Structure P
Amino acid sequence: MVGYPWETKEDAQKTIAFAKKLFRKNYIDTMQATIMIPYPGTPLYKYCEENDLLLTKDYDRFDQRERVMKSELSDEDIKKMIRKLYRSFITPKFFLKKIIGIRSFNDLEFMAQAGKKVFGHLIDFS
């Protein structure tokens with residue numbers, strides 16, 4: 001997740017570098033990247049309320065598509081970092097590994113659905 005109130009561009013870049021390292025070493029197979037959302041009832045939400053960090057209390061907007069709390073990162077910075085996180089694993093090696101791992105038609109269907117979702121996330125954050 002990207003967009004914590006205290007997160008800097010350098011912090012986000014470190015997160016991206018760490019994700020790339022995890023993929024390179026085959027420690028992880030996939031991931032989901034989103035904008036950090038302080039949901040009501042969580043410690044982060046309480047922190048945001050106490051520090052006047054909420055940009056809105058319109059919970060219809062708490063859908064991980066836009067920033068709803070103040071952050072050192074701009075909206076564009078956050079979306080750019082999320083795109084970089086997704087691109088950190090979309091490599092030829094990743095696709096080759098997935099293709100080699102196909103064992104059945106169900107695997108192929110699953111990968112097609114997952115691929116649609118990943119590309120949908122990239123579009124969400126463009």
Structure Q
Amino acid sequence: MDHLFPRLLNGPDDEKNIIWVCKECNSSKGSKGVYELWTNRKGLEGANYEVPRIAEGRYLKLIFETMKERGMLNFSMSDIRRKIRPRGELKTLCIKEKSVGELSPLCLDGMATLFFKDKMT
């Protein structure tokens with residue numbers, strides 16, 4: 001059993017955030033988000049096109065439902081640019097993948113980190 005969004009980063013401990021994976025995948029994921037993990041493994045192209053469909057679908061649904069519950073679906077582009085930017089390891093990964101300033105799958109992990117960890121208030 002694995003949490004799609006890491007508990008270490010305040011991901012919820014409920015069925016919406018849990019998926020069954022092999023022990024090796026669970027251990028290698030650690031505290032990374034889904035897209036961060038796949039970018040580390042296969043580059044940004046891998047994060048764009050190779051994430052397993054079931055995991056990606058559940059992850060996107062979790063993020064959407066959490067944003068909806070918190071009234072965060074009406075952000076303007078300036079809000080997104082101001083509030084959602086890579087931090088820490090994701091910033092380094094965005095620089096490595098030459099995706100700084102672009103909307104990429106890593107942005108979803110960065111955004112999820114903010115609204116689970118910081119509650120984006």
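Say we calculate FRET efficiency 1/(1 + (r/R0)^6) of positions 29 and 101 (r between Cβ atoms, R0 = 25 Å, to 0.05) for every structure; which of P, Q gives the highest result?
Largest calculated value belongs to P.
Among the shown structures P, Q, from which was the value 33 of relative contact order in percent (Cα under 8 Å, 6 or more apart) calculated?
Computing relative contact order in percent (Cα under 8 Å, 6 or more apart) on every structure in P, Q gives 33 only for P.
From which structure (P, Q) was distance in nm of label points 7 Å out along Cα→Cβ at positions 5 and 93 calculated, if the value obtained is 3.9?
That value comes from structure P.
For which of the structures P, Q does the calculation of semi-axes √(5λ) of the Cα gyration tensor in Å, for residues 13-68 alone return 19, 15, 10?
Source structure: Q.
Tell me which structure, out of P, Q, gives 0.94 once Rg/Rh (Cα atoms, Kirkwood Rh) is calculated.
Q
FYI, it's all coordinate maths here, none of it is from the lab. Bear in mind that the values here come from a model prediction, so they are computed numbers and not experimental data. Cβ atoms are built from the backbone, for glycine too; each structure is taken alone.
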